[in-house]
Structures are given as C-alpha cells and as structure tokens.
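Values in this text are rule-based calculations from the coordinates and carry no lab data. Just so you know, these numbers come straight off a predicted model, no measurement behind them. Cβ atoms are built from the backbone, for glycine too; each structure is taken alone.
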Structure P
C-alpha cells in the first residue's frame, strides 16, 4: 500500500503558488516574495477607508439628510414590538415602517410556540442542517409551507435575502440567461451577478418586452429564467402573473416568483399571487418567499417540485454551509402558518385597511403611484430633500414612516413608503393622511 505523506500548510501554500505561477506565466516566486503583478496607480490610500471613491460617494449621498436640516431617520431603535404602534426614545408613534402585516409578531400564541422551541431545542441549531443542525420543527415548517402553497416540497433558508442570492447564484451559470423585472429586489440582482449568467432587465411588468427578449435569445442559452416579484416593495403593485405563466407555457423557460411581500397579504386566504391570479402553483418553477413579514419570523424559503428541492438541499452553498434557521424562528413561522390556515380574517382586515388608506390618500389628491391590492402604499413627493423633511415633520407629529430616495428609487420619484397592517385603525390612517396633507 502506498504511504501517505502529510504536508504542512506551508508546503501546500508553496505548491499552490507554484501552480498559480505556471498557469499565469508569471515569474516563479522566491521564498515569500509576492508574484509580480502589473503596477496600479491608486487614487486613494488603501488603509484609509475615508479616501475610497465608493465611500466618498456614499458620504456625499448621505449628506442630503444634513442638507435637509433634520435628524437622521435611519437606525432609530424601536423599543418594543413593532406593530400598529412603536416606541422610539420613549415616545409612542403610529408605525408604518414595519412588515408586521398581520400583527403576528408579538401574538401570544406565536410567542408561546417560539419559547417552547427554545426550551426543547435551545437557541441555536448549532450546526448546518446537513449534519446535526436538523430539528423536527424544521421539517414541520417545510411541510406546512409546501401544503399551504400547494407545492410538492419546500426548503427553508436562514435569510430571505440570502435565499435569492444563493439559489440563483448556484442554480444558474455562464451558459444561462436571466431576464428580470427592472424593479427587482437587490437580492435577486445579486444572485444574477453571482451566477455569472447573462442578465437583462425588462421594463417593469412589461410582458411584451420580456417575450421579445425570450424570442431573441431562445436558442443562445442552455437555460432561460424569467424572474418577477409577487408584490413590488417600492411601488406596491403586482406582477401580471397569468401573462408570465402564458410565456412559460409558450416557451421553454423557467419562472421564478419572489413572494416576499405577497405571501400572507395577497389572495383571499393569503396564499399569495397564485391565488390572486388564479393560476396553479405548478405553473411556477421557483416560489420564493420570506418568513420575516407576514409570518413574523426570520428566514426565507424556496418551494416547488421535489426533485428541485432535494437538489438544492444537498448542494446550495448558502444552505449547506450555513447553520439552519433557529428553532424559535422556525416555530414562530410554523405557528403563523397555523393561524393563517385557521382563519383568513387577519388577511381580509389587512386588505380592507390598505384599500381604505389608498382611497383616503387619493381623496386628498396624493400621488400613490401604481399601488393596488397590496399593503404597500407609496406617497410620491418627487424631491428628495422635501421628502426627508416631510418624514421628519410626521415623526415629530407621532407618525413613523420612512423616506425613500435615490438610488433606492429613480431621481425625481422620492417617496414616503407606507406599510399597512391589519392592526391599523381608521383613526390612525385618517390622522396620518390629514397630517401629511397639512405638511404639504
């Protein structure tokens, strides 16, 4: 039997450098000297981060808040449960800045289930689920998600943002094409970048433009993915899912739907945009969603065919090489799903509140953009500094809503973004809109 020689890390490092040298054609390194590289003339001090161009550009962008003459509205500490109301610096405010759409975060039953999971499993899974991090509550949650959504299987990830990044980045490659809505979330775009696939943004909700791009590229790539969102988080509008399903039926493409803001909020029972649009869950290849909004937890998921989910479970880097979602978060999401199955009343209250808020805003001649049938209602003011100042006026009047401005939205489309909850009362909304109208 051939003997095995255990090499030191220093030996392995030298071998790796030698291989890199042969592949690159560079001069062989001597001792610990670095491989010779082209000379770069740096325009900044590499150890002084304040001189980096991107950091200087960021500071310049952030200075708009100072120019508006107001306190920075970001990273304020919320001192309790963020629901209909919140508390900041000891002051109670009406909250329109959180995703607690159904009021489940802080719900006594969900709190109890999360605490029970901690008592039974601890505060951490303590490992990747592939090894010893798997807990019964993980499987129960995934089975409940698949059942609720009408898919064969589901897989839960520790982060919603990371779900898009790691799944898209892993499943697609340089031989593929990804067509995505121009208003897609950052996580989807980051996944496209990681994949190395060619990526083309189509005009927002423009099915004809998407179809044109499919037709032009159909035989140039191994796989083509069309990626849309159920509800768009800046404009509060919905994807025309039936039309995108038609494209999937007509062409050999895959369809990816991000339901971060539509799960639990859209459709008569909260089952999302498939229920709203009246399409079969089997007409979409990747159902993605988050647990941090309607489901009062943290994490993300992919739901779909069993063959896909099994493959992702064993191969996706952001799942395999990450600890699983905490037992408490898994139990909270599971309990939220159970409440959704038991009653759709929170969903209907949310939808009624959002419709009421939209109509009251229109009655006051406020620009809500294309918002429709979602709990996201932008009030578009246009000018960034004005929007920041108005948000500050509302804050001082007891209303917490955040300004969104370039580059989060296009220049000239700065807005206040209102997230409506099932727990909001009509007096909350009337007071808020009257105060806003007076501020303008």
Structure Q
C-alpha cells in the first residue's frame, strides 16, 4: 500500500489520507483545519490527479474530517462517497452550516475565495453518497480485480466508523476516531479482533495519562458537582462543546441531573447548530439501536437559544448554563465570546469536556494559572482569570492504553500513527518500540510504500 497524509500542517486538522492498493486509489476523509481559514485550512487536494480516485470514504461528520469533502468530490465526480447511514444524514446539516460560516468569514476576515463551495456542490455530492450496512462487506471491481470495504461502528460520535479494507488476502484497518466506552447517547466501538497487515491508528490522547479508577461516569459526577457548586453561588456555567456529539451527550446528562435534582433548575442556553442537530439525532435514533437520543430533552429542560447579541467582555444577560460551540473555544465562536465576559467573575465556571488542541484559546486557557491575565485578542478583551476553569475527561477518543492494547491484539505487520500531535505520537512510538511490527510516523505530503 502507498500512503500519503495530505494534511499539510500535520497532527490533527485537515484530515485527509491518500491510499493506493493494487489498481485502487482512494481517500479517507477530507476536512478543514479548525485553526486556519481560507486556503491554509485545506488538505493538499492538488496532489491527486483530477478524476483519478476510485472511491472516497468518510469516517464521520466533524468538520476536520468532512469540511472539504465537497471540494474533493467535485474534482472526482465518478468516485462514490462511502459512509454510514447516520453520517449521510448529519453531513447535510454540517456542510450547510459550513457554507454559512465561510460566508461570514469572507466578510469578517476579508478572504475573497470563500466559500469554497456552494449549494450546487452539495447537491452533486449527495447524489454520490453510498451507505452500506455496518459490518457488511462492500465489494468494488476495477480491471477484473476486487477490493472489499467494511465499515465498523467506531463509537466516537453518531455515524462514526472504522474501516477494514481487504485486497488479495491482505487487510488494512483504519481506526478513524474511536471510543471504546459507551456514552449516554451512543454505544462504544465494535471493532474486528482478527490480525491485520497494516493498522492506521488515531493517537489523539497519546499525551494524556488516564488516572487509575477514573471512568466516564465518575467524570460526569465530578462535572455535575462543579455545576452544582457554581449555580448555588449564583454564578453561570460555560461548557464549550462540539455541536455534533458532545452537545447532545451534555443535554442528556443535564436533563437527567435536573430531573434527579442533582443541580438547581436554571435556564440552559444552546448554540443554534447543536440545537438543529438534536432533530437529526432523534431521527437517527429511530433507525439504529446504537444511538440513544430523544428531542424531548429540549422541552424537558427548557433549553433555549442563545441571546441574539453577545457582547465580548460583557457579562451574559442572564445567569444559567451556556452549552455552546466551539469545544476548543476557537476565536469568534459563541464559547469564545461568552468566555471573554465570564472569565473575570469568581462566581462563574468554564468547564471543558472534550479534546482541546493546546494552541487553541481553550487549550491555552487550560494551561494558564488563576489570576493570570488572559488575552481574547480576536475581540480586543483582556480578562483576569478569576472564574473556575476545569477539564473533565469526557473525550470522544479512546485513551492511549486502550489503543496500545488493540494494536497488540491484532498484531499488524506495520503500524501507521495518525491524528495526533507530535507528543502524542512520540508516546506511542516509545511504548510500542519493542513490538514485532514497524512503526511509521508519516511526514505530511510524503508518500510511504508499505
């Protein structure tokens, strides 16, 4: 197999992997980098000759995996896009929202090439979608040769899949983003256990040590204790979340906490995209037994949209819980603007519940110290850190020990490290150095013949 990482920045970002096996040429994922705008946010699609792909696989609908798919598909109109049924539903809303965001960025950031695609591109893309049943092989033919593609439930978010690819008795397995543990709204990963020839594994949490006896449920209890403490002081709680996945899980958790009187009943404000996705989760839940969500939670908890105007550096107009994107508190998002007005008040809490890139505002805030000054430079606000800032381990990614155990169990001939920052990848290289397989940490845009 030939493998090329087309994410020019490396690490985690504009995820896009070019693979060649026998006569077959395909790409897994095509995202946008969340820390960049304009051309800098894109994978290097120009490394692929136009209309040369045989198929494209989408592992899930977070925009760092999905966001540039319409561009790639436009250049390869004969390539079917293979994805799960839930992702075929969620992709429509995520990409529609992406166009709106790019249009806003065009004027705010003066980037004339935005948006990269329009509604017509989305319509053409949707005609190319192919949704095989999970755990059921899909066989494609080319020049008399066959390749077998099987999607497996990955547990990361609704619709997320890992991918098994078989060609001439050789197997390549791509984990994508995976979570082995169950979430309140989603079953954990169900992956094959038989040996493979090449394993391409995510490494997101390679730099994160998991404390002994910590579980997802114990972290939820700790989170609710902090929420309860803050609300009893008449403060507000900001929980930055990804609109897809983490918001729906937190809605479920908060609704249950209200009903059990574990926290005081207060207004809950949610950002628009996450609220819209609730309806999609509800419909998906009716058609699959792996997703558990009912839109009645919004009515049960009295969730309401954000106030129309959020002024940077100004206290929110009402106390309550703010469950808003982005999860990493990226510049100019609702969570960023709200944090700029909440950070200076010791009664408030800012509670992170997922992965934060260390170079994003959220990542930088987590490493800052109480009473330090924090610069919200995108909105020209500086605040002293007086609010409680805490991280809870409710990530949608498997912990590093679980991934090591899985790699050892399926015993590949070669292991390719993927979707992780340099520190995370280095931990995997060091931990697995004595195993009987080669370890490849691919440089961006370099082709490896494995």
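Overview of values
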| quantity | calculated |
| --- | --- |
| Structure responsible for -9000, with helix-only ellipticity at 222 nm (-39500 (n - 2.57) for each DSSP H run of 4 or more, over all residues; to 500) calculated and labels P, Q on offer | Q |
| Ranking P, Q by mean count of other Cβ atoms within 10 Å over residues 96-103, the structure that comes out highest | P |
| Structure responsible for 56, 45, 30, with Cα extents along the principal axes in Å, for residues 88-255 alone calculated and labels P, Q on offer | P |
| Answer label among P, Q for the case where Cα Rg over 2.2 N^0.38 Å, calculated from the coordinates, equals 0.96 | Q |
| Highest-scoring label, criterion being distance in nm of label points 7 Å out along Cα→Cβ at positions 56 and 368, among P, Q | P |
